[in-house]
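> Following are the structures in question.
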Structure I
Amino acid sequence: MYDSLIDVIKRYDTIVIARHIGVDPDALCSQLALRDTIRLNFPSKKVIAIGMGSAKFCHIGKLDKVEDVENALLIVTDTPDKRRVDSVDFSKFSYVVKIDHHPFVEDFGGLEIIDDKASSACEILMRIFYSTRLEVNSSIVELLYMGIVSDSNRFLFESSTPSLFSLISYFLSKYPFSMSSCYQKLYLRPMNEVRLEGYIALNMKITENGVGYIPITNDIITQYGVDSASAGNMINNFNFIKEVLVWVTMTEDVKNNQIRVSIRSRGPAINKVAEMYHGGGHKFASGAKVKTMNEAMQIVLELDKVLEEYQSEVKSDGN
């Protein structure tokens, strides 16, 4: 399958690389790493990475301007369904490749490279580059490492397997980079975001069954001087609250007239609840976009039911 990807890339002179809306480090790093690798190995090809940027991740790398293209190849990373692909009209492309680590949602009609056991889209790319022996460099490996670190939450998830560590070790030994600089790019943040994190910790509510949730209104976003994306991305900072097994941020995004609901879990699967509200994601990390805080609270109530059932099953197994 990996060789099939190289064969497809060789057939096209123009290649566009896209990913999902609401950019995160794995999505951004995977498309930039793939772009730079294709440019390095096929310098005569025109390769661009597109999508809406984010000030929070501008130091990771720069995207390219959207251009009108003809007879071009589209490669989409880190996205399971068409409706979540950022800044793309699928009808304008001759062929589509998907490279993704989410559970399957939709066939894009071309080559599908999916591994829902992988930690990240960047891990899949690292395996592709290893298998095909495409030339890379330290900058590309740093991008891949940042994507893996981010989506595995610094290797805290079960997707952090021995084979993943072996793969990373291989690339780090051949293409070293500054580890401290890498982590600063991912985690250095301004004081206003730290203060917002304190607000969330102080004001998070917990349901009877252990769902932690916090509405983050536009007034709060304005008060702390952050954007809605920054607020939503704080979801992973609350992974170790003893009394909480499922936690939710409900962030108002006035620019897009929606509420961004981010969900994480240390126990029950949550992606099915997200799918009920036209969202989705992984078993323990999912999200959805709804129109009102009332709809967001419905998600919290559904998650509370799921958690109640989960705790009953755990008790039954214990007996």
Structure II
Amino acid sequence: MKLVKVFSSAANAPTVAGMAEAKGVRLLSDEVEEDEGIHLLELMVSDDKLQGVMDTLQSLFRSNPDEVVMVVPLEAYLPKSSDAERKVEDKAVATREALFDQAEKSARLDRNYLVLVALSTLVAAIGLLENNVAVVIGAMVIAPLLGPNLALGLGSALGDSVLIRQALRTSAAGLSLALAISLLLGLLLPVEPTSDELMARTRVGLDAIVLALASGAAAALSLTTGLSSVLVGVMVAVALLPPTATVGLMLGAGRMELAGMAGLLLVVNIVSVNLAAKLVFLFRGIRPRTGSERRLARQSSTIYLVVWLVTLVILAAVVMLIKV
């Protein structure tokens, strides 16, 4: 349940009130701000109706920057919703605006992102070399690789080329930095292929594809439903950070064949994670608001799905050939 505060002009205030009645939304108050002629309407909106309300308000207010909509989460309220109403609300998808805001923030290429990538790579590399599972898990927890991958899938679902480019740039920068740091460590530290944790990232199989697909799907599902993304972030980190660190370590040690196998695992995981995330966004009905934007989104989504699916099929064939 959300409290939606609508700062509307006097001309649009009756339309907002009528919209609330038509959509079965409770209008809590309609007050006029002194000296400004702005109406403050407060609506109590269930999560399953929130996207429809936001779309209507966005269409109504797009020509007036003075009209503002604020969405405030409600920790508690009385009287409580019935069991049937709660079941309907639990199935609701997070609003498009909330998803975009979260994805855009997590896909920013800034100092904090690079520092976290550097620190998580150092921790992961040491854990791999020392065969220390606890240290590797620690690296998974702090790795910020979840955001850019989800933002890439969301950007294609919304047809937002700016978000797609931002996500690609941030993801590429993070993986490149992780690879450079692990390569340097591979040149400076002795790398012996006796660590089970290290060697596990040089073995590629169909099970790795299933793991990455599950990780990407869980990550996207957590974003659309508002579930905690901590454990999901760990799953995505499992699929991306350790193989990247392994590639760098093996390259630094001059073990090209093992580096190639770890690189194959990394590519398989990247493709699988992004494909699964995109399929979840598609299944959950994440799409733009207007018809023209939806047409562009369908085009980008089709290209996105075809590219990732064909690439995954090719990679799966390579994996099966290697196993033969």
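Nothing in this text is a laboratory measurement; each read-out follows from the coordinates by a stated rule. Being a predicted model, the structure only gives us computed values, none of them experimental. Cβ atoms are built from the backbone, for glycine too; each structure is taken alone.
> Looking at structures I, II, which one was helix-only ellipticity at 222 nm (-39500 (n - 2.57) for each DSSP H run of 4 or more, over all residues; to 500) calculated from, given that it came out as -13000?
Corresponding structure: I.
> Next question, about the same structure. Given structures I, II, which gives the highest value for Rg/Rh (Cα atoms, Kirkwood Rh), for residues 30-165 alone?
Comparing I, II, the top value of Rg/Rh (Cα atoms, Kirkwood Rh), for residues 30-165 alone belongs to II.
> Now for a separate question. Out of I, II, which structure matches 4.7 when distance in nm of label points 7 Å out along Cα→Cβ at positions 6 and 142 is calculated?
The value was obtained from structure II.
> Between structures I, II, where is relative contact order in percent (Cα under 8 Å, 6 or more apart) highest?
Going through I, II one by one, relative contact order in percent (Cα under 8 Å, 6 or more apart) is largest in II.
> -0.37, -0.56, -0.86 is what came out when log10 I(q)/I(0) by the Debye sum over Cα atoms at q = 0.07, 0.09, 0.12 Å⁻¹ was calculated for one structure; which of I, II is it?
Checking each candidate, the match is II.
> Between I, II, which one scores greatest on distance in nm of label points 7 Å out along Cα→Cβ at positions 78 and 118?
Largest one: structure II.
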